[in-house]
Structure I
């Protein structure tokens with residue numbers, strides 16, 4: 001098992017590469033040009049300080065970059081912490097036709113309310129029991145491409161993760177649930193465990209997670225197939241990975257904040273800017 005400092009260093013390399021690309025983008029490739037902004041949005045520029053739109057210009061490019069960085073960070077954590085990790089990993093196994101039929105039934109009941117009754121609430125254990133009770137002589141080869149795949153090379157265990165942004169939409173969550181149910185329906189099983197995972201919890205505690213869209217498909221507070229924040233990082237990278245992630249971000253954060261203030265915004269950092277709003281466990 002890798003040390004916490006090794007995990008932290010590996011995570012920092014990914015974040016630094018991403019941030020350096022963002023900085024190059026906003027400073028060189030696609031800078032905010034005040035004259036162009038005034039020409040394209042004369043009303044806005046007459047009413048709102050340029051700095052507001054300059055900040056939005058940076059935010060869009062940062063969010064786009066970081067949206068694809070979660071999988072890279074997860075793979076790094078898996079490789080350093082467990083031994084092996086990959087994205088877009090294809091898993092193929094045999095699933096009997098009745099189980100596939102029942103998976104669609106579960107999804108339909110969660111999505112649509114039948115006449116005379118309320119829409120079914122998600123319950124992973126109950127749903128999985130129902131699906132696995134399905135039996136058919138018709139066997140169909142089924143392939144699932146998981147967001148992140150990891151192997152614990154010491155324990156010889158395999159894991160699949162559907163890794164989504166902390167506030168995912170309903171459609172992508174539905175697809176993830178179908179994929180995870182298919183993985184657990186394969187005979188023989190091709191992975192030891194599969195999960196629906198979010199890299200952090202914007203609401204703080206697990207019991208306070210309150211984003212409505214994924215809750216249509218999973219009980220986000222109780223389903224054991226759901227991992228949020230530290231639960232995910234500890235599973236994919238081993239004990240201490242989540243704290244290593246937090247330490248990695250907080251350690252390099254002041255450097256990039258300083259660069260953004262000076263090089264992009266063109267102002268001196270305000271007092272205490274290097275310690276404000278650090279990532280917390």
Structure II
């Protein structure tokens with residue numbers, strides 16, 4: 001490998017080596033890999049669809065019916081297929097909402113931080129106003145404007161709040177970066193501001209953005225679960241982890257497996273994502289060797 005190629009691959013190899021040296025990161029990546037495989041391929045192993053009804057096995061506990069490995073709900077729907085489908089849907093919603101919030105937050109925060117002055121003040125005051133609004137109020141507004149249960153509602157509602165924190169983080173990093181000598185040199189050479197932001201500012205924000213994006217996904221999963229629990233998120237017959245837990249809570253005394261199975265899956269997913277975010281934060285810490 002040439003020296004230039006090694007230089008390009010160096011930072012990423014260093015990051016991979018630091019992650020590999022952390023047992024928590026290896027555990028998190030292994031757990032996420034298993035969950036992702038189960039979410040994508042797990043339902044294919046069962047003959048049941050997520051909305052198929054088995055009238056012979058209503059609220060059957062795990063192990064009672066050979067065809068239903070994790071039991072059924074009160075309508076006879078296979079819990080194994082539904083919980084893995086819910087995992088896939090929750091991951092899809094959280095990843096898309098996180099991408100929307102991070103991308104919009106990066107653009108907004110970088111623009112505010114680099115522009116500075118009155119523009120920065122006006123833009124950040126708008127962020128403060130949005131922060132002061134109750135989260136549920138924003139969700140209810142979007143729910144009333146768009147068809148309830150639409151995934152677009154979740155993307156917009158979750159992204160409408162998630163970008164505020166990323167905008168503040170990116171703005172603070174941009175304020176520090178624009179005082180660096182290489183930014184001042186680019187300005188002195190007459191480089192357009194848009195090119196400075198895209199070629200010099202944003203590449204130096206990759207570390208904090210990666211860490212924040214990793215930590216945003218579990219937050220979005222919790223938000224989605226909370227909205228579905230309240231009936232403002234994914235609607236029947238589709239399943240998310242939130243509405244499965246909500247339905248299981250109503251049957252807790254008679255059919256406890258309906259809340260235990262999705263809850264264990266949700267806790268495992270959040271644990272792996274949070275551990276990965278912490279490991280990435282430590283690996284990208286410039287003060288660590």
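Taken together, the values in this text are just the output of simple stated rules run on the coordinates, not laboratory data. These figures come from a predicted structure and were not determined experimentally. Cβ atoms are built from the backbone, for glycine too; each structure is taken alone.
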One of I, II was used to calculate Rg and Dmax of the Cα atoms in Å, giving 22.3, 71; which? I
FRET efficiency 1/(1 + (r/R0)^6) of positions 31 and 207 (r between Cβ atoms, R0 = 41 Å, to 0.05): greatest across I, II for structure II
Which entry (I, II) yields the derived value 23.2 for mean count of other Cβ atoms within 10 Å over residues 71-78: I
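One of I, II was used to calculate helix-only ellipticity at 222 nm (-39500 (n - 2.57) for each DSSP H run of 4 or more, over all residues; to 500), giving -15000; which?
Here the read-out was taken from I.
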